[in-house]
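Here, each number is a calculation from the coordinates, and none is a lab measurement. What you are looking at is a predicted structure, and each value in this text was computed from that prediction instead of being measured. Cβ atoms are built from the backbone, for glycine too; each structure is taken alone.
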Structure P
Amino acid sequence: MQQYQQEVAAFLQDWVETNEHNKQGFERFYKQLQDKEKGSVEFHPRPGVTYSLRGMTAGKEAPVLYVMVDVIEDEPRWLSVCFYGAMITDPEEKGAFVPGGLLGEDAICFDLEEYNQLEYAYVEARIEEAYASAVNQ
């Protein structure tokens, strides 16, 4: 088991699920990122602030970030899923445009305050789109 997997497992073990079922949503996105053949995952815990999963692909010169899934430390915890604005479309305009919001570049972010099958499926489609964009860079 890789180091990040151990850290994520420990994080999930300590996370008590709430009525919003955001832990379930985080696990769903985590599995999606792990299933990417040309992808890798990084986990960046910042206790008390955020716990961040980063979906990466191998770029020609350096790894390419294609999605960041943040667990926002609040009561209850909620998720923010961000993409570089140029990597995805948002046909239903559900995301928020955030200037300089992803490592200093313009982003589109989706704030998920509770588990909703349709909302999660929409964001999963954006993850697929961003992954394809990153792989083709």
Structure Q
Amino acid sequence: KSIMAKTLSIGFSQVSQSKEVREFLEDSEKTADEQIQSFSKIMHADNLPVPKSWETEVNTSTDAPFSDKLMMYHIGFLFQAAQAYHGTGLASAMRTDLVAAYEGVILKNLMVTKKWFNIMVKNKWLEQPPLAPNRKEIAKEK
């Protein structure tokens, strides 16, 4: 998922119409790359094959085939699906190096998905879910 998220982030950032979305996609590409490098180091140290990257498959087009909204949905889905996979990995890992890697990746993903959510809500591409009432603020209103 991280390899696909990185590749799509690169391609989508080339064609995004919104500066805010483009900056988010550039940040998500860096985040995905950090995650790939983190797990690649562990795999390399254990003499395991590291999956091939797909960045070379991104062409140089700057014409948007999709809306910013659809591109953001795809990136958000990949990061949220990765969260589920990483959580499962964390729960089942019996190696401390993997636990540490999963914890770092999960925390970084939470920051990325928070930015993603804020952009989606700001652009009215996603609704703000109902929130719990802030009882302290309500008490101050009297």
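Looking across P, Q, the calculation of mean count of other Cβ atoms within 10 Å over residues 73-80 that yields 15.8 traces back to P. With mean count of other Cβ atoms within 10 Å over residues 33-40 computed per structure, which member of P, Q shows the largest figure? Once mean count of other Cβ atoms within 10 Å over residues 33-40 is worked out for each structure, Q has the highest. A value of 28, 13, 4 was computed for semi-axes √(5λ) of the Cα gyration tensor in Å, for residues 9-64 alone; which of P, Q is the source structure? Answer for the origin of the read-out: Q. If FRET efficiency 1/(1 + (r/R0)^6) of positions 81 and 97 (r between Cβ atoms, R0 = 25 Å, to 0.05) comes out at 0.60 when worked out from the coordinates, which of P, Q was used? Corresponding structure: Q.
Could you tell me which structure in P, Q was used to calculate Rg/Rh (Cα atoms, Kirkwood Rh) as 0.94? Working through the options, I get structure P. One of P, Q was used to compute helix-only ellipticity at 222 nm (-39500 (n - 2.57) for each DSSP H run of 4 or more, over all residues; to 500), and the result was -24000. Which label is that? The value was obtained from structure Q. Sorting P, Q by relative contact order in percent (Cα under 8 Å, 6 or more apart) from high to low puts Q first, with the largest value.
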